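We did not get these values from a lab; they are worked out from the coordinates using the rules stated. In this text, all values refer to a predicted model and were calculated from it rather than measured experimentally. Cβ atoms are built from the backbone, for glycine too; each structure is taken alone.
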Structure P
Amino acid sequence: MFWILIAIAVIATALAVLLAVNFKVPEKAVRHTIDHCHAIDDPQFELEMDAMLGPDMLQGNAITALQNGDEIFPAMLAAIRAAKHSITFETYIYWTGEIGQEFADALKARQKAGVAVHVMLDWAGSFRMDKSLLDEIVNAGVEVEKYHPLKWYTVSRLNNRTHRKLLIVDGAIGLTGGVGIADQWRGHAQDPDHWRDMHFRIEGPVVAQLQAGFMNNWIKTTGRVLHGTQYYPALWPAGNHKMHMFVSSPSGGNTSMQLMYLLAVAAATKTIDLQAAYFIPDRLMNEALVNATKRGVKIRLLVPDRYTDSAMIRLASKQQWGTLLAAGVEIYLYEKTMMHNKMLILDGLMVSVGSTNFDMRSFNLNDEASLNVYSPVFGSAMTNVMESDIRDAKRYSLAQWKARPMRYKIGELLAWPIESQL
């Protein structure tokens, strides 16, 4: 009995250590708010973003905004079906369903045609992908890797997921945004079963940075480098937009996503429009938003209303609304369906899109990828998108927040201790 108790104690201790390692938020690179020193259109802002985030801003890019599954999936599938040399594809969610089968068929067909197809799936995010569908893809010759699968040697990294959504075709066409490969993203956000989301099709020199973002986790997972003109062709100007794409990997000490948001919010002088599917800012982000209102910046925040895939996230989020509402932040609740957008618009000049949520998990735990676009033309177009979505939302007031039922306040308190993990 003594040795059984010792064994149980050892196992319990080991499990406790593993849980502590997985659920510990990595040490933050930034611990203090960033002061407002210059505006978004100041060359100094561009210099600092380049220096601190890594990839340079590149001229000569084209971008097309795609609204909801009816526009997004046809564009993604068309790019895949037109591939001549290579396809690199990284995504968090890939579930069995009609759209999952369509993507599988398209990937298999290009592999059969001689295209090199490489797919990176997050192990947790693709958990609802039937083994038969996965085997179908793999047996066709498509190279599929799982990010941080459940193995004895990856247990300490199970809470670090890749949330990136990157599709690069022939190294020349890139797509990124918020959409996963699952049937709830089909349609046009017409009802609660069909989500609201956006994706973006990109051409031009910045596509090489998307490819580098994919290679980041491909090398980490396989130890192999994919290179050559089929992955990195010469890229010529395709438009007039200045952009850069960068990735973060907090488990590796790279918290550039949090830094980017802090720098951008600190630079805003007129407006901040934020669409956030999951909004759980940490203390620094809350302070940054409040400080922006103090210097006269108008802030509009759009979040999901009752249609959400995580009631716990909604509770953790709502607890923080009081401070923001009191500071003058306008909060709008999207009513039609689950709003899964991730978009930040600053002064109508800079737009940040991609996989990043405005929460602690994206800033401190997940691997993410974001595209920053510096263009008043694109900024104006995305502001129009914000205006359109607000018409499908209702404004939430400080009086409503103060009068919320006690059961919600209790739920918020219960959610608070685990908000960094949601």
Structure Q
Amino acid sequence: MTSSYSTDILIIGGGIAGLWLLNRLHSEGYQAILLENNCLGHGQTIASQGIIHGGLKYALSGSLTTAANAIAAMPARWQDCLAGKGDVDLTGCQVLSNDYYMWSQASYRSRLKTFLGSKSLRGRIDAVDSTQSPAFFVQTEKKGSLYRLTDFVINTSSLLSTLSRRHRDKIFKIDSRNLSLSQDDTGTLCTIKPPANNSHGVDATKADTLSIRAGKTVLCAGQGNQQLLELAGISSPTMQTRPLKMVYVKKASLPSVYVHCIGDGFSLTPKLTLTTHQCQDGEAVWYLGGELAEGGVNRSDAQQIVAAQALLHDLFPWVDLSDAQWQCHAINRAEPKLSNQFRPDDAYFSNNKNILVTWPTKLTLAPSLADMLVKDFKDSGFIGCQHSNAIDLANKLGPVEIASPIWNS
């Protein structure tokens, strides 16, 4: 037996891109539902450091790149949403730090230091003198310069909870192994075999085939998009991944620090990007990214931890890391494969008739991606309509849990 359901837009993938889009579409008057194969935020979103940045780190090559300019407006955009004044309501989402810093050990005559103080960066970076330095940096005896950025840091678990809470009745768990996807000139068809057990609260006697008809289907599954594209018979675009090996350090007495550490040279990637979080047991966590994480993919976990220990000792010799717990976490950043092999400058989507594939490329660009999709729908004349469904999807598909931070697993 087959049960049928219809909606304006079907979203597949429950990370930051899918959840942000779900909220935005409902505010625009569309009917939309979201399907997720794992937990909400599983993969890239929960592994993110939670930095909402304005792209300044992409200006470290010594000029304002396209990537830097594309992201420049994002911190203010997110702040409006956090204040309840944006196109997606993020009130209640926890902000870990309203300030993010860049610490440069560049020499006084460094071209980098000159660039950071240039007119082109005014309003995006402010030098911090010794009287305004956070307590953590007062302790350093190393020469260098401290800058305050427009960036800030959010709790990604709180973000996922905030984005999902208003539309819990539109978010459902699926098993992607039992999914098929096709399209025609009038829309898309997603066929699913629900789980035939009660593990997700689904009535085993009602585990029939489910067909979801949508005007548009948007793929927001990150690294999972490649499988979905193949399932739908779509050959272009293809996906590329850029791996990271992040490191996290647990110790109760760790101070709160949020900083990019850069050296003398121009580089698109800071040698260390550090954020501070809290475990469910109350211990503090330093989460380490940047050049350390990019270069770490060629090291074993043991070698990567040694490299992280050496880097932290070199940068912050006054911090006692004895008895700290060290762990690595490997994650792939999924994005479209461009002809020049470079990373995209902005969020990305490709329109394949009625199936759209998306990659936000960065957490901070989720609003930009939603803008692109809403504009595409409106420009093409795609409007929402009323759907009279005789079935309740909650009786066919189970609920989805929110992913836990890696240091709590």
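Highest-scoring entry among P, Q, by distance in nm of label points 7 Å out along Cα→Cβ at positions 288 and 328, is P.
When Cα extents along the principal axes in Å, for residues 80-255 alone is computed for each of P, Q, which one produces 69, 39, 36? Write down the numbers at each step before the final one.
Working: P: 41, 41, 35; Q: 69, 39, 36.
Clearly, the read-out refers to Q.
Here helix-only ellipticity at 222 nm (-39500 (n - 2.57) for each DSSP H run of 4 or more, over all residues; to 500) was derived from just one of the structures P, Q, and that gives -11500; the source is P.
For structures P, Q, which has the highest computed value of relative contact order in percent (Cα under 8 Å, 6 or more apart)? The partial results should precede the final answer.
Values: P: 19; Q: 25.
With respect to relative contact order in percent (Cα under 8 Å, 6 or more apart), the highest-scoring structure among P, Q is Q.
Highest-scoring entry among P, Q, by mean count of other Cβ atoms within 10 Å over residues 240-247, is P.
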